[in-house]
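Colleague: Below you'll find a set of structures to go through.
Computed from the coordinates by the stated procedures, all read-outs in this text should not be read as laboratory data. These figures come from a predicted structure and were not determined experimentally. Cβ atoms are built from the backbone, for glycine too; each structure is taken alone.
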Structure I
Amino acid sequence: MRGAKILITGPTGQVAAPLAVSLAAENEVWGIARFTDVVARQKLEDAGVRCEKVNLAAGDFSGLPSDFDYVLNLAVAKSGRWDKDLGANAESVGLLMAHCADAKAFLHCSSAAVYDPPDDEPRTESAALGDNHKSLFPTYSISKIAGEVVARTMARALGVPTVIARLNVPYGDNGGWPFYQMEMIRAGVPIPVPPGGPARYNPIHEDDIIAMLPKVLAAASVPATTVNWCGDQTVSLQQWCGYIGELVGREPVFEESAQALRGGPTDTTRMHELVGGTSVDWRDGIRRMVTKFHPELVGV
């Protein structure tokens, strides 16, 4: 992508930050957030991202221009407060789409956490939805589902080409769920796992997210397109934690818990048709992540 004017919400986030920095090299990138982390904001500005302070939960975009070519909605709220999280994760989606109604494409970044987890079969985009993450984040799954519905509605009402992309365990040099498990392993803290076998997912590396973005945006349509955005490889939490343990020299301790997530593998058929596949092997991605944060522990 070159020469485009791009708006990114939540640019200090784990997924959005490397995406914003990458895009800013050859595009005019604006980032909006509360920017409570001064250091994170400075890093973005040093990379060429124009940062504007906006409270997404309030939904006031009157101070922003509206002539963006692309809008990437990557912000997420997990406060546990229903009014705040529904405002940030759902209401603000519609208000932002109305403000940027002439955009060529609107990306609403959702999550595989919207799927109901009745079994271990890979979820297609038409699978049942449910309160997947209630045990960890009580507002998360429901507010993300609400956000998808708002995006779908506004795409039709305004004619804004929209793509809803459901991420499945994004990770990389900027962190992610495996990062927190790495720190738990190093500290000897037990990692909760569900009873009944491995908890499988399709983790996707930030390099693949960056590389696939243009085709994800090209899939935007009216009505909105929904697609799983995930790694080609299905890997269990136990597998990647075991590999992290090998790299850092500490064997992970697993503790069965009824509150642990069951797992959530996702079907890649539609993604392959619309966007293509991923290229980063999960072992290479995990090794890179561990090396980034703890180079002293990983032999070259």
Structure II
Amino acid sequence: MWNYEYTVPENKRVRVIVHTDCKNEADDQFALAHHLMTPRFDVRGIVAGHFWKNPQTYGEEGTAKASYDEIQKVMELMGLEGKYPVLMGAAVGMKDEETPIDSEGARFIIEEAMKEDSRPLYVACQGAVTDVACALLMKPEIAERMTVIWIGGGDYPKGGFEFNLMMDVHAANVLFSSKVPLWQVPKSLYKVMAVSLAELQLKVRPCGKIGEYLFRQMVEFNQAAAKYEMPWPHGEIWGLGDQGTIAVLMEELEKVSYDLVPAPRVAEDMTYIHNQDSREIRVYKYLDARLTLEDFFAKLAINFG
């Protein structure tokens, strides 16, 4: 499928479910493409997540479908139509911390977690954690059969506003209070995956249909966002923050890259409530942005340049 002149030993490969709110912004598509091009990852499926509190033109209950359609488009442009199952996640966030939302995405997470496979399973969450939380409520025993990576949450120790957390605070509390191993990449850290539009024009745009689309849709989003006079995006710089899910699974420095922190509870204002006498989670404090971004550029050029 790919043009690499190397292979990854089978005992070094891991199973990955990619969970993405793929049409929310313009960086999610980059992370999806990177996951699919990475031979260490056996991508078992892709779950389309909601971004219902940022409905844009899709309506509150149409955002997961927008993500689903965008996932299919990225796969088509990469020549991967039908190669991976794509599942619809919940249309909105949870109404409380006890009532799961049944969805294709949540059931797929349960199904994959319950399979007998010696390789570890990671769920790479690049948006709201609604579907993972619902899967854990529907079948709690999956907590011991997978690891969740989450790009989201405010910085420690205080916390505060963060977009992915805002989409479903109830789900975040279910995740924090569960027994599932959790690797969290909080707000300031995922922002280190910074790129310029000039860099993307040089390194991404020439790489086939997928490269042209990745660059063009980011430029278009950049222009469309300007009319709202928000402080972000900044005009010429973007962050490929969702690439953090790739970084933590590929880097060699993991033992010095994170702290083990007692899982907090999240208040309504998205600040962290500590001293919960809870299990520990990984909170990352370092990502190798150079390694991760250059790996993406290289894989894109090798396969589509």
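Colleague: Which one of I, II has distance in nm of label points 7 Å out along Cα→Cβ at positions 15 and 247, as calculated from the coordinates, equal to 2.1?
Modeller: On the way: I: 2.1; II: 2.8.
It was calculated from structure I.
Colleague: Compare mean count of other Cβ atoms within 10 Å over residues 71-78 across structures I, II and report the one with the greatest value.
Modeller: Working: I: 23.8; II: 19.2.
The maximum falls on structure I.
Colleague: Ranked on FRET efficiency 1/(1 + (r/R0)^6) of positions 175 and 207 (r between Cβ atoms, R0 = 30 Å, to 0.05), which label among I, II comes first with the largest value?
Modeller: Numbers: I: 1.00; II: 0.25.
The structure with the largest value is I.
Colleague: Supply the structure label, taken from I, II, corresponding to distance in nm of label points 7 Å out along Cα→Cβ at positions 111 and 231 with the calculated value 4.4.
Modeller: Answer for the origin of the read-out: II.
Colleague: Name the one structure among I, II that mean count of other Cβ atoms within 10 Å over residues 119-126 of 23.1 was derived from. Write down the numbers at each step before the final one.
Modeller: Values: I: 14.1; II: 23.1.
Structure of origin is II.
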